[in-house]
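See the structures that follow.
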Structure I
Amino acid sequence: MAKKKKPILKMQCGTCKKVNYFTHKTKATEGKLELKKFCPSCKKHTPHKEAKK
């Protein structure tokens, strides 16, 4: 029995709007995913939100 692949999500910086990270969503997460990650172009930790596919 083959497992279904989880869809890949793009994480977009809230400040400069550049896509810096890619991740998977778990079954427990509901709604848009938002994480505080390091942005190399801003050179600081900023909130990264789930971007459109």
Structure II
Amino acid sequence: MEKTAVGLVYECLRCGAKVSTEELELRGGEIKCTVCGYRVLKKIRPPVVKRVQAR
């Protein structure tokens, strides 16, 4: 059930399902997992490595 979304992607802490902001908007903007209904989601950070130059 992996989906790649253009916007933000959240992960449910109970079941681990990926929920996009588009899916949340379709369900009325309520912050809730679309699979299990749990209300605690965490934002998945993009896999970008920040490089800082040492001086």
Structure III
Amino acid sequence: MAPISMRRTKTTLIYRKTKNLRAVQLLLGHMKLESTVRYLGIEVDDALEIAEGVEV
């Protein structure tokens, strides 16, 4: 596996397990959160699923 695909795979798994977008942003060294969202391919459906799983 190429280093770039391993990097993407690991950070995607970290995001899926923790849902901590900021931590993934720091791990990737991205300055903008939008870059991390694009890199991970996070869609509106992902955001809605996370929101539905949070009780207030």
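Assuming 24, 11, 9 is semi-axes √(5λ) of the Cα gyration tensor in Å as calculated from a single structure, say which of I, II, III it is.
Label of the source structure: I.
Tell me which structure, out of I, II, III, gives 26 once relative contact order in percent (Cα under 8 Å, 6 or more apart) is calculated.
Computed on structure III.
Matching task: -21500 is the computed value of helix-only ellipticity at 222 nm (-39500 (n - 2.57) for each DSSP H run of 4 or more, over all residues; to 500). Pick the structure from I, II, III.
III
Bear in mind these aren't lab numbers, they're just calculated from the coordinates by the rules spelled out. Only a predicted model underlies this, so the values are computations on that prediction, with no experimental measurement involved.
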